[in-house]
Structure I
Amino acid sequence: MSRATTPTTPPTATTASATPPAGGPRQSLSPPLLLLGVAGLGLLLLPLTALVLRTPWGRVAGLLADPAIGSALRLSLVSSLAALTLATVLGVPLALVFARYDFPGKNLLRALAVLPMVLPPVVGGVGLLLAFGRRGLVGQPLAALTGMTIPFTGVAVVLAATFVSMPFLLVTVEAGLRMLDHRYEDAAATLGAGRWTTFRRVTLPLVLPSLTAGMALCWARALGEFGATITFAGNLPGRTQTMPLAVYLELERDPEAAYLLSLILLAVSVAVLVALRDRFLTRR
């Protein structure tokens, strides 16, 4: 008596090809979509190309030697880095609150926290004046107690830059925290790690790519801040005049100098963003 055997069906080419290749399926773009993509790229690159072509390269040495230009560049770098530090210290804990805790009014508070991303910067400057000015909600009692005033000082420059740039870090870090696998943190807690140790040794390294991306966006926004700064801190050479304010001033009296200053600001921004991307965002 022969045993019944179950026939096995060999894998066919159709079955083998059902699994998409690593990296996801590839498909060609239709000509209309390709043209629209090229048009979008052109819209982004043409202004930058025009800036490079119109820059008076023969005046580079003279303008860079100008003490006022050097002062504006130093103030922009120092104030934007200070704003980045303040935004990181305050924004990361706030992102943790929004990502990990539920409480009444959370959605409203989160919307208000990211509102400066879409708020006209000059409106933010007016709000900062009403909050920290001599007659402001905080500025008036502060001046009465200490005699210190914030508007039209270097502190005002940092506060204005922080106000408009911190939401970019907040949104990016919160998104990274929401996508985090909580099992690693639970394992650390099981092994006896406290909350601070878990955050420092587990959560922070895992969310580092998102944190770095948020810091890059935050710094770039702080470096280019104009509206809130000129409203809240003024345009005082050597004190509150940052590079964007210097560009605006030179555009009225010496357009070629404004082109060169714009290119310097562009070069600094691109160099830092590319360095951050190569160091953190592209690593596997």
Structure II
Amino acid sequence: MLEVLLFVVAFIGSAAAGFYDLKTTEIPDEIPYVMIAVGIIGNIVQSYLSWSYWPFIYSVIAGLGFLGFGFVMYYLGQWGGGDAKILSTIGFLIPTYQSTKLILPFSVSFFFNVFLVGAVYMIIYAFALSIINKEIWSTFFNDLKANAKMVLIYNSALVASIILMGLLFARYFEFLPLTTFTIFVVIIALASAGLYILWKFVKAVENVGFKKKIPVSNLRVGDVPEYYKIWEGVTEKEIKKIKKSGKKYIWIKEGVRFAPAFPLALLFTLVFGDGILLLMNFFV
């Protein structure tokens, strides 16, 4: 019963963090701090009730492990500090949640599912942003048009290489039926072109949708200048310093507001279980 309660706290807390992230781009520190406190206290109680110190130890190990990874992502400029803290709260709250859907330990399954669900979420987020900002599509199509010849040459070279490799290995191994080999070549060519197009779309979203030039007078606390390597917004003191520098305009950047991926990953783990095993079964 206590474990279910901690799961509910994890979901509601991470959902609240996601809501604030979408609305304001900032996650109030009170949310992860309260969640971490509830997680530690809850697992101490769980240890007492089960006469085992392992629930508390697992909570500390998973929480600190997630926190460490989250801040690596933060210092690499991929996540905000709030994302790192919310990831850690799940470890502190429910490191070993039991479910009939899971084969792997909950912490391992959730950790992988964050990136699986997060990848889908980021693609949907980028498309939604492109609908709002039409300039993204014009930039994207202009870029594709300018590089169409290069894509054609690259794909032609890729197909030729696969065919030559197939002919080479046919001398040593039983050759695939012509129909199967043709389908394989077509799939590889389409996948290569698709990944290139997706990459160009993501770059258009990044360069157009996530960056904007604003007057320095409009700079506010929490905005992230383009030249910042980590996702940390400017403070009131830094704003005053920038204004004194004499700059009239400044480029600021945004990123995918990632916090909603955490409650979505929790639901995915609860309903579908191990995403990594689902993918392996799909491809094997």
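Using volume of the Cα convex hull per residue in Å³ for the comparison, can you identify which of I, II gives the largest number?
I
For mean count of other Cβ atoms within 10 Å over residues 30-37, which of the structures I, II scores highest? Don't jump to the answer; show the numbers that get you there.
Details: I: 10.0; II: 17.5.
Top value of mean count of other Cβ atoms within 10 Å over residues 30-37 goes to structure II.
Compute distance in nm of label points 7 Å out along Cα→Cβ at positions 54 and 134 for each of I, II and report the one that scores greatest. Each step should come with its number before you reach the end.
On the way: I: 4.0; II: 6.1.
Across I, II, distance in nm of label points 7 Å out along Cα→Cβ at positions 54 and 134 peaks for II.
Upon calculation of FRET efficiency 1/(1 + (r/R0)^6) of positions 38 and 110 (r between Cβ atoms, R0 = 41 Å, to 0.05) from the atomic coordinates, which of the structures I, II produces 0.65?
Structure I accounts for this read-out.
Out of I, II, choose the structure whose coordinates give distance in nm of label points 7 Å out along Cα→Cβ at positions 70 and 94 equal to 1.6 when calculated.
II
Quick check for you: by mean count of other Cβ atoms within 10 Å over residues 214-221, which of I, II is greatest?
Across I, II, mean count of other Cβ atoms within 10 Å over residues 214-221 peaks for I.
Starting from the value -21000: which structure in I, II was helix-only ellipticity at 222 nm (-39500 (n - 2.57) for each DSSP H run of 4 or more, over all residues; to 500) calculated from?
I
Which structure, out of I, II, was FRET efficiency 1/(1 + (r/R0)^6) of positions 102 and 190 (r between Cβ atoms, R0 = 41 Å, to 0.05) calculated from, if the result is 0.75?
II
Where a number appears in this text, it was derived from the coordinates with a stated rule and is not lab data. If you're wondering where the values come from, they're calculated on a predicted model, not measured in any experiment. Cβ atoms are built from the backbone, for glycine too; each structure is taken alone.
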